[in-house]
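Below: a set of structures, written as structure tokens.
Readers should treat all values here as calculations from the given coordinates under stated rules, not as data from a laboratory. Keep in mind the model is a prediction, meaning the values are calculated, not measured.
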Structure I
Amino acid sequence: MSNVVVIGDWDADGVVASAQLVYVQEMLGVFPVRSRVAVDLIPSGPRGFREKVQGRCWSHMLVVDIPFTSDVDEGLSSILRGGCRFKLYYFDHHKSTVESVGYVERAYGGLVVTGGSSTSVIVRNFLEKHGIRITPRLKLFVEAVSVIEGGGRGLSQANDKIIGIVAAISKRLNRTKDPGVWCKYVRWLADPIPFDDIELQLGREIPSLINESLKASKEADEELKDVATKLAMSAKRVGYVRLVDARGRWGSRGASALASAIHKIVGEPVVLLVERTDGVVIVIIRSSRGEAGRIVEMLHTLGLIEDKGGHENIAVARLSVNVTLAHLENALQRLSPYIR
């Protein structure tokens, strides 16, 4: 008997990409199984992936918008060690996944689909290539994600309301990491019933879930602006970047948005440190001219960080054990001539 799981990233790109796959499986019954099969839904980032899949077994696994890291590798291999055999489809646009295509396909016999656009666009293009069409509703949200991800300026048909909803979804999930809410978003987007302009009138017919997201988004923006302003004032110049140590002042949730807010204030590349509840230090690098991608690669080569992921202008990694703030500052100072 076939059973299918979609494991998607927490952000709006992960939600919209996952919703497309839920629609074509549950509503159309065409992919990955040729019948209408209920889909298990699991939100996850690369960190925590292993714990969420360990001891489980599905006939088909669809991993969506999650950078391939050692945690993901260990999670997939643990399923194999448990005697489960599955068909893997991996849709993603992160650099670490693109670099690991050959390994993933050899190790797990799966199909990895990558590209330079958002994962939502990658999934849509894959489905269309195989003659599978998504709903107009989903197409609007794919276009909106493309705009927010920076790959669809001037090309998107999505209106400002849709783009605002997508941004609100990302902010709420980034803040709460609530699996139940993530699943509700995916199901709502996968619904084949079209909505009209009346449904999108804020505060009227729009689903309460989205209204709650817009409210939470506004609250998060206000909190973020206040914290970012204070942290920007304490940002330490280290060579070409501004280093912000937010440990004890901000948790790990929403740290990428915080790094972006600080970067907007200081106008220079930002290296932000935050600490998870388990004591692991996360490094978030934000820039606007591709510096983040170069910095994370150089720090990884030096062995100062692990499990790197992200894009050219926003990168996330784990600070290696026993690496101190002084070590990091020294490295950033020495690397500055090569960052520009």
Structure II
Amino acid sequence: MTIADLAMPRPAPGCVLLRMEACGICHSDLFIAGMEKPPVLPLVLGHEGIGKVEGLGEDVTSVAVGDRVGVTFLASSCGACEWCRTGRERYCPRQLNSGYTSPGVMAGFVSVPAQCLVRVPKEMSAVEAAPMCCAGWTAYRAVQEAAARPGATIAIFGMGGLGHLAVQFARHAGLRVAAVDVSEAKLALARGVGAEITVMAENAARTLQKEYGGMDAAVVVTGSTAAAGQALRSLKRCGTAVLVGMAHGPAELPIVDTVLKGITIRGSFLGTRQDLGEVLHLAAAGIVRPHVETHPLTDAPALFERLGRGEIAGRAVISF
């Protein structure tokens, strides 16, 4: 991973030229960078960005020059398949993804498809708005997928960029939150944003079962196969596990318990357009606040190394 000078991009038909203000560094970026053979090389990473429209390609009418917009992992979708037609574009089999199968936005100027851009309130700080375009969006949908009623218990496994926001969304939904992580510093952050219970990851399932009677729901936002197994074992009968974090390799699946306890396992990826609007509304109102550390682009390679070691609490954001 290197910092490089690139030619100024020109917006292709259906695309816009953005002058970027900020871009968060997501664990998915690290996952993509660690792939043996990413689909595009060389590749500009980044899919959690805020920028202003500087130029329009042909046939773009959804945004105008000067608009402030957010970029997400969903760069474009086909618009015609059964998933696109039912508001589930994030599952489109022909989608393009920012910083993966389409150029990302961790750069000063970028050309991106206009189709999935979202308008961002002018009063929001770019550094705080950027994480909402992926970490916030994804965490919000994951909590919704848990389908837990107010007063229910929910365990959030992983207190990184997504986890500390998931705690806040769960609290806003009236849930009792248990935060699980390997780092005491990250558990302290979880307590600071509203977690009622904090548990070290080792033997977390046993602790949650023995001391709290098990959880109604569990959301795994860390890329750890061990965390997925712990989450499943932490559930009450008829509980729901929501898997979000990308992990290499298989995870333990306690089949007997899953069957006899009526456990539900769901995968959750990004969210709906309505979800993203709600996330930005909650952030603009100060109901949900990301914990961020701001850096120049030159720090990016070192930040990826820190992220891989689990040393970043909250979100690292590149400010242009």
Structure III
Amino acid sequence: MTTTASAVSLPTAEEQILARPVRSLWSDAMVRLKRNKLAIVGMIVIIMFVFVAIFAPQLAPHSPLKIYPGKSQLPPAWVEKSANGLSGEKEFLLGTDSIGRDILSRVIYGARASMLVGLIPVTIILIIGTSVGLLSGYAGGWVDNLLMRITDVVYAFPDLLFYILLMVTLRETFLGRQFGGILLLFLALAVVSWVGVARLVRGDVLAIKEKGFVESARCVGASNTRIILRHILPNCLSSLVVYTAFAIPRMIIVEAVLGYIGIGLRLETNDKAMFISSWGSLMSSGQASISSQPWELLAPSICVALVVLAFTFIGDGLRDALDPRMK
């Protein structure tokens, strides 16, 4: 007696793909971002520096303003004898500067300026640039022409030169003295940097506003404000997220350059002040004593490099994760 076995039909590759649970763009991007090891390392580094900036008073081993007589230009703790004949002390892990202040404590406090300057100006840039780009791209016509010509005029200014001119011109004004000059620095960084965001968003809006789902929203009577905020802006977020990840390190570098040439933040002399030191100012003062105490220059330079690399890794990871062609 023979028996016939019924053949079990296996699902095809297309059926297996269709059977997978549907994931949104953001959830799919997060899954791919988690697989990017460099992006995860970058996030860990940024979280560490943000933690250091917030809890600087608790983490700093000494007051960044306290001067220790007779302990100027001490080498790091692991150096037995430096070129100037001094030996490192365990109390000062990275040594002391030219007047006897602990370098490690000043580097820790310097993280505050860089982290804040990296986040707040970029937020202002995103608000201005996104608003101009949305209005220009969606309205079109003379509104688009007017806003884009203004954008072209602002874009013609060299960024770094404009930062320097604004900081030098307004440094001694009322605005330049408020909160150690942080408001003036925010203004200088944001006033010409929004044009890149405006152009980026305008390009996305021009492509999105002709899509079928936008036309459908118009047909059912949705207002222009609702169409922009609920249908167009969410589809621009992926470009804005990637832009933000690359813009933050740029702002940090600019702050370091301005501090290096001596026109950055006004550093306070009060232990309870927020900005006692910045990485740019430390690099400026460390240049003069690079032969006797190189860590005064190397320590803040390494911190700037780590933060910039971390944000670059995050930006690369976000760009790949949000690109649908990378599936």
Worksheet item: Here relative contact order in percent (Cα under 8 Å, 6 or more apart) has been calculated and equals 19, so which of I, II, III was it run on?
Response: II
Worksheet item: Which structure, out of I, II, III, was volume of the Cα convex hull per residue in Å³ calculated from, if the result is 136?
Response: I
Worksheet item: Here helix-only ellipticity at 222 nm (-39500 (n - 2.57) for each DSSP H run of 4 or more, over all residues; to 500) has been calculated and equals -20500, so which of I, II, III was it run on?
Response: III
Worksheet entry | Winner on Kirkwood radius over Cα pairs in Å, for residues 111-278 alone once structures I, II, III are ranked, highest first | I
